[in-house]
Structure 1
Amino acid sequence: MFRVRQRGGDIDDADMIEGAREIVRGQPPRRFDVDEIRGDPFPSGHTSRRWGTAIKHRDGTVVVEPDPWEG
């Protein structure tokens, strides 16, 4: 699951990253944080981690980018 956030406030959850992209399409232009949330812990023992960012531009395009350390 992916959680879309802006300035610390949750906006919505999506099952897949494409769902997160659709959530951002429905928002005003700005930058969003995207977190990955799992039922089974990551190797760190945590059940959530920052996945990357999503940016909605003024022209309506949405760019979703994982953080550079992800694969």
Structure 2
Amino acid sequence: MDQYPTLKIIAEKGDLIAVVMGLLPVLAALAIGVAFLWHWLIIASGVVAGGLLYGLTRSYVELVRVIADVMIPR
């Protein structure tokens, strides 16, 4: 797996990467809410976008892990 350092990082740290990616829209919504006007729709849209991004990132990490297990010799 040393030939593919990016796949190695994703396979090993994928859970943390997915959580961080899911929190980014929530943090962005909070920053927008603080910078401009507070409205509950801003926070709600950040939470929904964060959940979707977390799910997509998590599925990508799982696909990388399957490919790494099946295709890359150890």
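Supply the structure label, taken from 1, 2, corresponding to Kirkwood radius over Cα pairs in Å with the calculated value 13.6. Show your work: numbers first, answer last.
Values: 1: 12.3; 2: 13.6.
For Kirkwood radius over Cα pairs in Å, the value 13.6 is produced by structure 2.
Say we calculate relative contact order in percent (Cα under 8 Å, 6 or more apart) for every structure; which of 1, 2 gives the highest result? Display every interim value, and only then the final one.
Details: 1: 27; 2: 42.
Largest calculated value belongs to 2.
When helix-only ellipticity at 222 nm (-39500 (n - 2.57) for each DSSP H run of 4 or more, over all residues; to 500) is computed across structures 1, 2, the figure -3500 traces back to 1.
Distance in nm of label points 7 Å out along Cα→Cβ at positions 10 and 42 was computed and gave 3.4; which structure, 1, 2, did it come from?
On the way: 1: 1.7; 2: 3.4.
Structure 2 accounts for this read-out.
Given 3.0 as the derived value for distance in nm of label points 7 Å out along Cα→Cβ at positions 2 and 18, which of the supplied structures 1, 2 does it correspond to? Clearly, the read-out refers to 2.
Bear in mind that the values in this text are calculations on the coordinates, not laboratory data. Since we're looking at a predicted model, the values are computed, not measured. Cβ atoms are built from the backbone, for glycine too; each structure is taken alone.
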